[in-house]
Structure P
Amino acid sequence: MNGFIGELIGTAILIAFGAGTGANVNLKKTLGRGSGWLFITVAWGFAVAFGVYAAGQFGADGHLNPAVTLGFAAFGYFPWAKVPAYLAGQFIGAFIGAALVILHYYPHFKAAKGAEDGNSVGIFATGPAIANPLFNFLSEVIATFIFIFVLLNLGDFTTGLKPLIVGFLITMVGQSFGGTTGFALNPARDLAPRLAYAVLPVPNRGDANWGYAWVPIVGPIVGGILAAGLQFLIA
């Protein structure tokens, strides 16, 4: 239960801060509307860092990400017996975090009549700058591979300043590889908030773009497994 609760709380914090940044940057009449890519990538970095800190305090390993959990488990870095609880905590936590953002920004969603006013699924989930399924998939594989390979070489990343280092790593991945697909890196971070936008009573909401949703699910999982596999071969 500690793993489930820790991952739920940590992932909820991650998405509340991350999607909250998306809402602040995009929605009509918010004070942060129009802030740039640096603002977004730094915010997501800190969102991950604080989520990891919180998860660690509740006894979880601070994965917050099925690609991390599955990649680690595939090569013996994490026990398979804990995988279901971790995945459940991550997806439920991500949905809760997105719901909090919808509640907080409800008047702004109500004032935003459509995508031109920033009311789109992009607040919560990723999408491609250029729609090319193969290269979008490869972008997510490459970005997640680099992220998780570095993560594997940080040791216990829930203690001391390690979560902040993870946050800087996320920011760096976003700065270098995020311009193609928005660097999902994380199936729970993308799928659960996309679902929340689709099923919760968001005023004036747009399309959830389900046709693209497989990319930020499958790509990060493949990237995570490849990273753990390389670590297993060379460590």
Structure Q
Amino acid sequence: MCGRFAQYSSRDDYFEFLGLKPDEILYDHEPIGRFNVAPGTKVLLLNERDEELHLDHVYWGYGPEWWDKQPLINARGETAASGRMFKPLWNHGRAIVPADAWYEWKRDGDKKQPYLIYHKKKEPLFFAAIGKAPYDKDHGHEGFVIVTAASSKGMVDIHDRRPLVLSSDAVREWLSAETSPERAREIAHDAALQEKYFTWHSVSRKVGNVHNQGRYLLEATGDQDK
């Protein structure tokens, strides 16, 4: 799953990597500066509305009125397109979370060791997401969830699920209202970055406290670095 991530670069960094032009969306060179993004907070979410791209602050979590538990924060990519909870969001609420890395925890004795996972080339990440559109409206706890995929090979040592990270050239099609739900399934399968694109290292357990913020949370610790 993805329960914590980092979104600290500027909008410029994310948008330039996507090949967006200045007249397509509002650019901003100031760093976002969030090194420890937690569920239940509002997150900058890239989405398409009225055939234009928008970046909105959206609640990370999804809990409709009939849901009597904590809002969900992830949706399994294998079932999201067909399940009762997420099918409407898959069909009409696809979005992207621009990010720099995410955190996972691995049990180490009676404690859990956090790891920072990021692109080997330090490239921006684009998490597939689905949620309650339109995103310029406040829907309370009906916000968005991050779509996840199964991990394999080395990454399963850290966690068995991971965010579904789309290649940059697939982002626009994923967001487009003209993209059918069936085609979106193909994108989720074919355009997701494989484990070989990522690396990771252990970080301070301070990341477990949502009040801790700062670049120091990204620093490697101990001899468990990969």
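Upon calculation of mean count of other Cβ atoms within 10 Å over residues 193-200 from the atomic coordinates, which of the structures P, Q produces 20.4?
Working: P: 20.4; Q: 16.6.
Matching structure: P.
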For helix-only ellipticity at 222 nm (-39500 (n - 2.57) for each DSSP H run of 4 or more, over all residues; to 500) computed as -3500, the structure of P, Q it came from: Q
Origin of the value 1.59, where Cα Rg over 2.2 N^0.38 Å, for residues 161-216 alone was derived from one of P, Q: Q
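One of P, Q was used to calculate mean count of other Cβ atoms within 10 Å over residues 97-104, giving 24.2; which? The partial results should precede the final answer.
On the way: P: 21.0; Q: 24.2.
It was calculated from structure Q.
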Given a value of 31 for relative contact order in percent (Cα under 8 Å, 6 or more apart), calculated from one of P, Q, which structure does it belong to? P
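If Cα extents along the principal axes in Å is calculated from each of P, Q, which structure is the one that comes out at 52, 37, 29?
Values: P: 52, 37, 29; Q: 49, 41, 33.
Traced to structure P.
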Ranked on distance in nm of label points 7 Å out along Cα→Cβ at positions 25 and 89, which label among P, Q comes first with the largest value? P
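Throughout, read-outs are computed from the coordinates displayed, never taken from laboratory work. No experiment lies behind these values; they were computed from the predicted model shown. Cβ atoms are built from the backbone, for glycine too; each structure is taken alone.
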